[in-house]
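J.: Right after this note come the structures.
What follows is calculated from the coordinates using simple rules that are stated; it is not laboratory data. Owing to the predicted nature of the structure, the values given are computational and were not obtained by experimental measurement. Cβ atoms are built from the backbone, for glycine too; each structure is taken alone.
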Structure 1
Amino acid sequence: MNVSKEQIDRIVRDVIAGVGAQNKATQAPQAAAVTSSSAAKTARAAVLVEPRKFEIKEFPIREIGEDEILVKVEACGVCGTDVHCYKSDPFGLTPNVLGHEGTGEVVKVGSAIKMDSVGKAVKPGDKIVTSLLETSPDCLVAKYNPAKANLSDDLKVYGLLLDEPDNHLNGYFAEYMIIRPGSSFFVVNDMSVDLRCLIEPAAVVCHALERAKSCGNNPLNFRTRVVVQGCGPIGLLMIAVLRTHGVNNIIALDGNPDRLEIARSMGADEVINYKEYSGIDEIAEKVKGLTKGLGAHWGFQVTGVPAAHANLYKLIRRGGGICEVGHFVDGGECAINPHRDICAKEISLVGSWVYNSFEYPNAYHFLQRAERIGLPVSSLITHKFPLDQIDEAIQVNLRQEGIKVVVEAK
């Protein structure tokens, strides 16, 4: 039998195509089974059962609904709010699973979910971040002013949710977490796990920056002179976001020399160790000396210490502004002089409360931009602990060792 080269080539192509189709037919069900059964049946979680007491408990992983996502947690930063919850349970949440600065890998996606909150397709294997659950339709704040949804009494944050009989996995201090209906979430495959753990705190400082910018008569630009009071994780990120935004004159104020050196790496031009001065009047003179004798245009208060808030007015020039970022829990009261501190200076005073879900993309781009211009924001993560050592992770934070402490789900 004479067979031409063209006929042989066609037969080979047909055979290969047939084998490929057969392989697809036999492999597709197996791939689906892997996707649907790759998650464990149970998950360990660090449950804060009472103030200053964690217990590692194991919970069954329930089946997710059509508009839910099952996430295998990779890591989560320890926030100052977690520490407040650990010390005194100020929100009355115990027993619950804390952790809201987290990230993980998608294991299962409900059939009704096709894309994340900015329209990116989502599938098993994607890396995501999430924190906020959207407010209820009955919330009048969110209904009439969506840009102020962060002020809703109904605002919910993962890691700060009450435990429920069929919903134990509500925080990132666990091996798995279930993202509920109505949550904002974002696919961030192109980020390292360290940067992903910084997106939530970065959203805090992005929101604070926008709050300050809302005072149009006090612009934040290349020539603005800014004081950032407090160089913990949020304060250092505040310095980085200001530098990334184009502010070239930043003064960092703290009592820890190691943190002040890190502040320089985040973009601070000058640093002041308040422990080296006799009091606020002497510090104010130092700030004036760095700001043409007038004081700073803007101050960001990030310590959470009431006395620090009162002191900041002394460092701000007439016509300047203050953004209060640090008081997420009630730390008490402080005394100011309304005449000297506010009225006579025409101070613009704004508060900054959490963030809105749409500020997560801003935080994502801020972190990427910060690293591109040479700010080593990833280096803010200085300690990592496995889930079983969560108590030590909290204690390191309490002792103010390092900067950002992370708990890894392993």
Structure 2
Amino acid sequence: MDRNDVPAYPVGLRLSGRRVVVLGGGQVAQRRLPSLVAAGADVVLVSPSATPSVEAMVDAGEVRWERRRYQQGDLADAWYAVVATDDPQANAAASAEAEQHRVWCVRSDDADAATAWTPATGRSEGVTVAVLTGSDPRRSAAVRDAVVEGLRDGTLAAPHHRARTPSVALVGGGPGDPDLITVRGRRLLAEADVVIADRLGPRDLLDELPPHVEVIDAAKIPYGRAMAQEAINNALIEHAKAGKAVVRLKGGDPFVFGRGMEEAQALAEAGIACTVVPGISSSISVPAAAGIPVTHRGVAHEFTVVSGHVAPDDPSSLVDWAALARLHGTLVLLMAVERIGAIARTLIAHGRDADTPVAIVQEGTTAAQRRVDATLATVGRTAADEGVRPPAVIVIGDVVALRLGNRG
């Protein structure tokens, strides 16, 4: 049997602190050097010239550069070699030297003459995926991409089985559409043992979880004498200390009116590690889904996001409504459906034009999304007449009047 028909034996080389020689400073070196540096190798580049990106690595002290052509003896003390010059005779000589000194050698010009092949490699959260398909590198890359993507988005489950330090992931689930959760958030969901979910999180993703995953509706945690948030904090701590992989799935972003910092502080006080996974905030994604840009050249140079869960005249309000009324940009209100009439009257009283366009986007990014348009003067009555209910995002400003094809 031809040795080229025999499958390669896969192995992971531990090159940290070990000499690796790269011959040639062109595009092949530019692609291979970052992984070698990341592996901790002592990399020596032998080449009379190099690409700007390779030179930048040399300038940063990541690679040592000997500006000359290959010479016999360059590979004598190497553990691994990448032969990628534009001189076929030099490549053949270096390959022969590597064979003589038992140095694993990759050749960019002749894979059949090499003693090692570079697999299509990808990484995801501590897992290295390396794929070899012999002489079909495009197929290797396609398989690599499919596996890495599956690990990243959670469609390919690879749960941890060794004991883990108690920890909780605060995951921003985005505005509601399950496709708008981050890749990292979806992967952590796939690895979870317990998910404590908000009502506004992407509920469709919960149906995809394996049967063993305990899903807890945060709205139904028995509070007893405790405040709701305190009960949620206690549940996170209890399950984490039991050795479970816990995900707190929240709508939007954990730190945009999501009380995520309160949960992170409670976990820190309990000595439990906390990972925060940012999410796409409904303050920008829901308007976008309804065709409203929160900024637009010549129309709005700023946008302000405000919580409307406290009425403007409430002593506990931290919002300077008079200052907001004086702004010329876009105002985005969250949790404001119940108080939109009072908020609109307050803005008008402080000088905002009563004819300012307003849009209410209910159930944004979901199949039930609908948009209701009004003005600042009419939005309170319109919201009541149209039966608008939470969750909804309210956008106030001239950007509401923009339509695709209009220019500002």
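J.: To which of 1, 2 does the computed value 16 (relative contact order in percent (Cα under 8 Å, 6 or more apart)) belong? Can you show the working numbers first?
T.: On the way: 1: 16; 2: 10.
Value 16 for relative contact order in percent (Cα under 8 Å, 6 or more apart) corresponds to 1 out of 1, 2.
J.: Looking at structures 1, 2, which one was P(r) over Cα pairs in 20 Å bins from 0, in percent calculated from, given that it came out as 22, 36, 30, 12, 1?
T.: Corresponding structure: 2.
J.: Supply the structure label, taken from 1, 2, corresponding to helix-only ellipticity at 222 nm (-39500 (n - 2.57) for each DSSP H run of 4 or more, over all residues; to 500) with the calculated value -10000.
T.: Values: 1: -10000; 2: -8000.
Source structure: 1.
J.: Of structures 1, 2, which gives 3.7 when distance in nm of label points 7 Å out along Cα→Cβ at positions 81 and 337 is computed from the coordinates?
T.: Working: 1: 3.7; 2: 7.1.
Answer for the origin of the read-out: 1.
J.: Quick one: P(r) over Cα pairs in 5 Å bins from 0, in percent, for residues 201-280 alone came out at 3, 17, 27, 24, 17, 9, 3, 0 when computed from one of 1, 2, so which one is it?
T.: Numbers: 1: 3, 17, 27, 24, 17, 9, 3, 0; 2: 3, 13, 24, 26, 23, 10, 2.
Computing P(r) over Cα pairs in 5 Å bins from 0, in percent, for residues 201-280 alone on every structure in 1, 2 gives 3, 17, 27, 24, 17, 9, 3, 0 only for 1.
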